[in-house]
Structure P
Amino acid sequence: MLASTSSALEWLAVGGLLTLAGALIRFRGWMFLLAGYDESVSVPDDVIRDVAGNTVLRVGIAVSAVGVVASVTNLPSYLGLAVGVLVVLDVVRMVYRVNTSPPTGS
């Protein structure tokens, strides 16, 4: 039975918003959703769109999955920290992939 605890609703709401933002970045090219994005960088837009969109999608789906689990059972207290560490690692991976992509010709 699904329990609508405030914790589960928070995880589901944030996961849903992140998934939506990731899909808009990845599939619709809404690059303005990325804070600090500058069109004058030497990395192609499609690379940034793919890498950043996929990262936000992954994080959104993972957070939504935690919300589903939270609605079924009680989560351990350390799970929030564990998800935070995984998000930071995913963002570091994204930054690395963007910085190591081949630049566009000038």
Structure Q
Amino acid sequence: MIFVLLGTHNPEVCPTSNAKTRDLMMQTGAEIPAIAERNSVKIVAGPYVNHEHLTVAIVEADKAENVDRFILDSKLNQWNSMRILPSRTTEEGMQELQETDPIF
């Protein structure tokens, strides 16, 4: 299953302005691929960061619990509010549309 991960934080804990968060990110950032692999999570895209205080990643895992463990082990949840969006490809969504009766 595909999961879109959205992490938001405020400027006060942003690694660009907070020394403790910066240290944490410098320690764990390079380890993210290994942390994902240890938790049976495949990184499809990202993590991407930007100046909007938003981190975005697309991952694939058999179980949501693996994604949750990846977030905990990478410590993303310690400085971000994390949203985990179970998602599907456009093709899978179109197949679902064909199998679903509209209500209107």
With Kirkwood radius over Cα pairs in Å, for residues 10-57 alone as the yardstick, tell me which of P, Q scores highest. Q
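Of the structures P, Q, report the one carrying the highest value of mean count of other Cβ atoms within 10 Å over residues 18-25.
On the way: P: 18.8; Q: 14.2.
Once mean count of other Cβ atoms within 10 Å over residues 18-25 is tallied for P, Q, the winner is P.
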Identity of the structure behind 3.0 (criterion: distance in nm of label points 7 Å out along Cα→Cβ at positions 42 and 90, calculated), options P, Q: P
Can you say which of P, Q returns -10500 when helix-only ellipticity at 222 nm (-39500 (n - 2.57) for each DSSP H run of 4 or more, over all residues; to 500) is computed? Q
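Readers should treat all values here as calculations from the given coordinates under stated rules, not as data from a laboratory. A quick note: this is a predicted structure, and the numbers were derived from the prediction, not measured. Cβ atoms are built from the backbone, for glycine too; each structure is taken alone.
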